[in-house]
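Listed next: structures, encoded as structure tokens.
Just so it is clear, none of the values below were taken in a lab; they were calculated from the coordinates. Note that the structure is a prediction, hence the values are computed from the model and not measured. Cβ atoms are built from the backbone, for glycine too; each structure is taken alone.
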Structure P
Amino acid sequence: MLFAGLLKHWENKGPAEIVPKRLHTYRSCVWAAAQHGIPFRMPPRHPYNPLHALRLPVALGSPRAAVDAAFDFVFGEGRDVAAEWPEFCARLGVAAARGVFGVPTLAVRGENFWGSDTIAWCNAYVDDPGMFDSGEMKRAAEVDVGAARKEVA
């Protein structure tokens, strides 16, 4: 839920916008977590813009593991999503582990389409899921590496 949207709709201030309420709310969170044995640490900045952190678990289908990982990253470990975005993504099991090598990337049925100029191609794949299974598309996936640069140590 985007709390700021509710505040705007009702023309109301959030707890963090009222100095004494901010401290009270943060302390209350620390106390409640301790009462329930939940690891809790405030992130370095709060409030923060949570849109990306909220959208990523939704994009993954909102599995409980992704939601828990996101919450643990921000409030269990007190980490900064904006400053640590690659680490946040890795925690949720996305990006490089799925073959993503750049942004933006559209991931559809296990295939990655990199760059905004691949949207039409991605749409064609949605219409033809067998696109990569025959002809030159299949052969492209089977081409051997002919030469490789030596790694510099």
Structure Q
Amino acid sequence: MDEILRSIPHRPPFLFIDEIVEIREDGATCKRKIRLEEPQFEGHYPGNPIMPGVLLCEACFQTGAIFLAKQIEKEGKSLHDVTPVLSRISDARFKQMVKPGDEITIEVTMKETISRFFFMSAKVLKDGKPAMTIGFALAMVGGEGK
């Protein structure tokens, strides 16, 4: 957990990664155990808790941000100088429900870099099978969003 907290600015209750499994040249893999006591389940849905799709997307974005943070560290730059900001979402597809008790694996792959925008694809796996897929872009912005 300490490595995650050093890598990205997200903090509980808006941190959706439990473990960094692997950082590759072209991406990263993280894991998360979905817990019933998480606040979203109070209203989504009482008696039939389902992980909101938007929070599965956020787990992908955070995994992408961890990958970019590790790239910045390799370049010898400070993580305190930049913030990962979502700039695009495309083609989100939800294939199976994720519920409390499930463990998900988030796999992010870098596709291309254009200027300060990093285009990635991701999949969330549950029991080794896709629960969702998405394309997205993050920008690493400095200081006051410049």
Which structure, out of P, Q, was helix-only ellipticity at 222 nm (-39500 (n - 2.57) for each DSSP H run of 4 or more, over all residues; to 500) derived from, given a value of -6000?
Q
When P(r) over Cα pairs in 10 Å bins from 0, in percent is calculated, the result is 9, 26, 28, 18, 12, 7, 1; to which of the structures P, Q does this value belong?
P
2.8 is what came out when distance in nm of label points 7 Å out along Cα→Cβ at positions 52 and 116 was calculated for one structure; which of P, Q is it?
Q
Once mean count of other Cβ atoms within 10 Å over residues 4-11 is calculated for all of P, Q, which comes out largest?
Q
Once relative contact order in percent (Cα under 8 Å, 6 or more apart) is calculated for all of P, Q, which comes out largest?
Q
At a computed 2.8 (mean projected area of the Cα convex hull in nm², for residues 60-99 alone), which of P, Q:
P
Using distance in nm of label points 7 Å out along Cα→Cβ at positions 36 and 92, single out the structure from P, Q with the greatest value.
Q
